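Structures follow.
Every number here is computed from the coordinates shown, using simple stated rules; none is lab data. Predicted model, so just to flag it, every value in this text is computed and none were measured. Cβ atoms are built from the backbone, for glycine too; each structure is taken alone.
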Structure P
Amino acid sequence: MAFQGEKVQGEMVMEMRQIAIYGKGGIGKSTIASNLSAALHETGHTVMQVGCDPKRDSTRILAGGKFIPAVLEEHREQLRMGKDEYAIRLDSIIFKSPGGIYLVEAGGPEPGVGCAGRGVLTALQILKDLNAFETYNIDIAMYDVLGDVVCGGFSMPIREGFAKEIYLVCSGGFMSIYAANNIARAVQRLAKRGDTGLAGIICNSNGDEAFEHAVIPAFAAKLGTPFVRFIPRSPVIQACEMEGRAVVDHAPGSPEAAAFRDLAKDILKNNSRVIPTPVNDLSELEQMYRQYMVKK
């Protein structure tokens, strides 16, 4: 089954899936998250994508190339008027894409003031307090989280239980794998067995496909987590992104759209949530990487 739940008065109550996408900045997290949200929505699920990056560009592809207002902007406006977050209307912070996906951008603090990570937590807490997920009957919440520096703030979606299933996005670049390993170390500290954990690795190719097909599954094995799916580097994906459209909408018959649909299927049937076993010795990570470079 795609969802787990419990029987209540003879009916199955399904729990909302809470999926977080982490990875090095510039690796294509938002591209993966947005196209995955679109593919999951296509299967009939009600999806909300929550951008957890102060740049607030996570949902741009789904919003037709536009930037939507952020939760923290609205929160600051309420404070200026002497009100609190409970005065915020959901329709002022939650927007619906042309395709029917609910979109949220957490935003960030005023430039030079405060911690961006804790600002994201504030935005997520506002959504929770306003019962946003229940109000819109969300099946799948997709969190797109900045992951270069796993400070206390940006680990809060995991620590506070907003993110239950964590997927790492990386390519064949060493710094991408290094960043993913660092994120896995944070997950190791914060994961709760059987509740929150690392669900798998997604490869967003940088173009060196033969090498990536070898090194990324090997890296996943070191972490003790599944290698989920390979997404090819493609001008079709890049063109759709420039158009502000998801691939399954703009190029529905393409092999790239099929890859995202397959990724959605993989995630729907994936019940793996592990406490990862990251590499603590950098030289060991480098040795693994060089081993596969030699085989190229």
Structure Q
Amino acid sequence: MRTFVPLLLIAVVHCQFFAQTTPKGASPAKLLASADTLLLTVDGERKIIHHYVKPKQTLFSVARFYGLSLQELYELHPNFQTEPVLKAGALIAIPVPNRAIRRYKGKNFDPATFIPICYVVQSGDNLFQICKRYFSMPVDTIMKRNRLKSANIQPGQLIHMGWMSADGIPAEWRAGLAPTSIGTHKARYAEEKKTRKEVESQGVCSWQRDSNEKGDLYALHREAAIGTVMGVTNPMSRKTVYAKVIGRIPAGYESNVEVVLSPAAARQIGARDPRFFVKVRFLK
């Protein structure tokens, strides 16, 4: 069975920005180094960093790096209160303040002390919206930085927008940035349903049963609009999970596989077998 790989990670593999180990010479006290890449999406007015967990990182070290208390991290991800051990390779979504993102190098910029930040293109995005609305930057600056020959972009593409200090985010910078729980997918589905076509289907759900990943509620699907939320119901348990569609089902899966769920999403609807029957509602 294939491993669940969110679109955020697929994009990293495609662009080869990532380094999963700390390079020689990097300080062991640093949570991340300049050879790493931080992935970013935008949820409403909030910028969300998707932190890729590396070996030996803990909830405490991650929270401290992003200027959070453990309690604030628990508010963002309640599951950590009962499952506090991080698994390498998991993604943790964390809102970050605008001032934490350095958009231009400026004078005396030392690349060894900063981590690149890449925006993950979502369905419906255009380059003007990303540059102007999300980052207040000129389009031509970003095109030059990313060596883009045109303004045409695709879902899942990484756009290098700036950098974040390898020292992390000072706690005082988070003033006014409430760590509201990101788990509001059900309400978001109801809202998105007003402007999109709802489709019902059924088939096999695949997930990595032997994974201890404690990430968010993600899904891969062949038709659902990327960036929207879909509902997946397990008829056996009569439980439904609402998960964000972050990519397409990779080639190699059987045609009867309707959806691939993250381990966290599959467990929420009582999944026991690595493949099981589900009913699905999604938006196009």
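I have 24, 58, 18, 1 for P(r) over Cα pairs in 10 Å bins from 0, in percent, for residues 142-197 alone, calculated from one of the structures P, Q. Which structure is it?
P
Shifting gears a bit: State the single structure among P, Q that was used to calculate helix-only ellipticity at 222 nm (-39500 (n - 2.57) for each DSSP H run of 4 or more, over all residues; to 500), giving -12000.
This figure was derived from P.
Quick check on the output: 1.2 is distance in nm of label points 7 Å out along Cα→Cβ at positions 174 and 222, derived from one of P, Q. Which one produced it?
Of the options listed, only P reproduces it.
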